[in-house]
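Every number here is computed from the coordinates shown, using simple stated rules; none is lab data. It should be emphasised that the depicted structure is a prediction, and the values quoted were computed from it without experimental measurement. Cβ atoms are built from the backbone, for glycine too; each structure is taken alone.
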Structure I
Amino acid sequence: MTATHAAVVLAAGGSTRLGRPKQLLTRDGEALVHRAARLALASDASRVLVIVGALADDVAAAVSDLPVECLVNATWNEGLAGSMRIAADALAAHDHATLLLTCDQPALDVAHLQALLAASRRAPSGSAATRFGDRVGVPAVVAPSLLRAALAVQGDRGLRDVLNVTGAGVVACDAPELAHDIDTPDDIAAAIAKGWLDPV
């Protein structure tokens with residue numbers, strides 16, 4: 001089957017609470033940004049964009065061996081919305097679903113990405129996202145209309161509110177281990193204990 005979805009790896013953040021770039025932490029010797037991009041490619045995406053910002057050169061270098069496109073969010077310090085607008089702009093002519101993922105969920109695997117893609121194909125809305133309690137978030141697969149909504153978002157919220165609008169018809173997929181993301185040194189310690197990150 002010909003691939004029709006695109007993928008966007010959101011990797012522009014400054015990791016201010018962590019004090020080191022989370023994109024360059026490693027699991028099994030592989031930088032998390034490289035791992036996210038590799039998993040996006042493994043989902044059979046036709047095009048993979050990596051949005052970089054803080055330490056852009058270092059993060060881009062970490063994925064330089066992969067067939068991905070790096071786009072720079074020069075205003076990364078203003079929040080996630082800027083990266084979403086860059087992605088939506090770059091994919092303005094893309095009329096199929098887009099897979100959105102970050103690089104700070106070290107337990108992510110390609111099986112969950114495939115489950116999201118399958119769920120999105122069944123959904124009347126064409127969209128599916130990962131369940132976190134009573135809300136959904138990334139990783140997510142969004143229909144073109146939802147991606148275009150990113151052009152209007154501001155601050156550090158990305159598409160979270162759009163995905164959670166009542167009646168949006170976004171199918172929720174379970175992956176409880178993805179609730180563990182990397183924001184603080186304690187998160188790093190917990191991920192190392194679970195084998196999701198290499199010792200630092």
Structure II
Amino acid sequence: MKNVYSDRVLAFAGIVQACRCVQQIATTGMVETTAITASIQSILIVDADDCEDVFNAGDKLHTGLKYSVELFSNAGNMERNEVMRMVIAVIQLERTLSKNPAALDEISTGIEKATTQSEQFSLLHANVLASLAGVYSDTLSVLKPRIMVNGEEMHLTNPINTNKIRSLLLAAVRAAVLWRQSNGSRWQLLFYRKRYLRESTRLLENLN
């Protein structure tokens with residue numbers, strides 16, 4: 001029987017992974033290729049049945065699951081607290097988005113365009129990232145709460161990095177949609193931390 005927390009933990013790890021990638025770019029200008037590829041790819045998978053289909057049963061979420069374990073282990077530090085702050089903001093932003101049909105339609109149209117471009121070029125091609133970043137800027141960036149990204153100015157003002165960050169924030173919101181659809185809620189993160197930790201650990205161990 002499928003663990004009822006499996007989809008929730010995978011979706012949450014999807015949010016965490018995208019936010020962790022944002023943090024890496026903002027502070028170092030670098031990012032794990034495998035992690036950003038999986039996060040961006042998840043945006044374009046719109047007809048999956050569940051989170052396992054989107055993230056290949058967690059195989060594409062090693063970074064997200066590993067960081068989730070750290071977050072749920074109460075191993076807090078400034079870096080992890082910053083990621084968790086972004087995660088919570090993403091969850092709140094997705095709730096706002098869910099009540100805005102016009103924005104949802106605009107995002108859907110933008111994703112279709114980016115999908116076509118990815119087939120013509122490649123998933124992480126500059127044109128694809130620019131399109132996805134544009135989708136975020138035109139829709140999610142004008143909704144509340146606005147997600148604040150902290151980092152080094154030299155990295156944050158780099159246009160290539162800006163497009164990656166905005167695309168990753170769109171991926172984080174995509175994962176937040178999956179999390180809500182699997183009955184995830186913010187209060188679970190407070191009261192069911194140990195359950196999330198156990199499932200995150202189990203899924204991570206299955207990847208090793």
>> To test your reading of the models, identify which of I, II gives -8500 for helix-only ellipticity at 222 nm (-39500 (n - 2.57) for each DSSP H run of 4 or more, over all residues; to 500) when calculated.
In response: I
> From which structure (I, II) was semi-axes √(5λ) of the Cα gyration tensor in Å, for residues 80-119 alone calculated, if the value obtained is 22, 16, 6?
Replying inline: I
>> Comparing distance in nm of label points 7 Å out along Cα→Cβ at positions 8 and 184 across I, II, which structure shows the greatest value?
In response: I
> The value 1.01 for Rg/Rh (Cα atoms, Kirkwood Rh), for residues 16-63 alone was derived from one model only; which of I, II is it?
Replying inline: II
> Any idea which of I, II comes out highest on relative contact order in percent (Cα under 8 Å, 6 or more apart)?
Replying inline: II
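Given a computed value of 3.3 for distance in nm of label points 7 Å out along Cα→Cβ at positions 72 and 192, which structure among I, II does it belong to?
I
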